[in-house]
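For reference, the structures are reproduced in the following blocks.
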Structure P
Amino acid sequence: MKYVIMFTSTPELDAAVPPERAQEVYGRIYQWFQDNDQQITDGGAELQPVETATTVKSGESGPLVVDGPFSEAKEVVGGFSVIDVPDMDAAIALVKTWPSLELPGVAIEIRPMVTDYSQFE
């Protein structure tokens, strides 16, 4: 089954991590992608900082373009990847090995992908 995993963090907490510690964890992230290559169905994508985001949302007069993310959450999505594993338990087991989870404010959201659109007919 395919799942999207979204890597989230809290920018204020990220900024408090010493640069040498952040670099060490980032190196382990690179290794994580290599070690789990067989379960990752895309190359993954790290996103530019949240300040670069643009959102198109519903407005009273139609679509409205605004700077920044639409979400009011303190956490931001920093990247995502698609994994293909047997079930949610396997997805959770894989995600638990994500190196950044040892840093404060880091979380990973796991969502099953819709792959069979016949259910919507």
Structure Q
Amino acid sequence: MTLTAGTVFLADCPSRLAIEVISDKWAVVVLFGLGEGPRRHGELVDLIGGISRKVLTQTLRHLQSYGLVERRAFAEAPPRVEYSLTDLGRTLEEPIAILTEWARQHGEALLDFKESSEEGSWAVAGR
């Protein structure tokens, strides 16, 4: 990888927009949750620990606005809505799988380092 003009260092680089879209706290988790197929809102809430219904709705709308997620409403009683990845959203399945595997392999190391550095900062602050 080389650092040349036309990279993410430029303010109008499309890569920066893409990174901004998926760097939202819940975006990748929601996209990963939709990777196995369409899901209803309640299914996603149950699947994704710690996300509120309101934040899930906001995240889904955000991802829809960039063409990554599709909302499909069914004309039936009671109303039913499903969310699924678009073709563009599916292009993120492989990068998300790679990132997820990295997290599985190195997540403990991240937590260990964070805990040890926090302990060290308390020792310094307590002087």
Top of P, Q by FRET efficiency 1/(1 + (r/R0)^6) of positions 20 and 60 (r between Cβ atoms, R0 = 41 Å, to 0.05), largest first | Q
Suppose you compute helix-only ellipticity at 222 nm (-39500 (n - 2.57) for each DSSP H run of 4 or more, over all residues; to 500) for every structure in P, Q: which one lands on -18000?
-> Q
Winner on relative contact order in percent (Cα under 8 Å, 6 or more apart) once structures P, Q are ranked, highest first | P
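Matching task: 11, 31, 28, 19, 8, 2, 0 is the computed value of P(r) over Cα pairs in 10 Å bins from 0, in percent. Pick the structure from P, Q.
Label of the source structure: Q.
None of the figures in this text is laboratory data; all of them are computed from the coordinates on show. Quantities reported herein were computed from a predicted structural model and do not represent experimental measurements. Cβ atoms are built from the backbone, for glycine too; each structure is taken alone.
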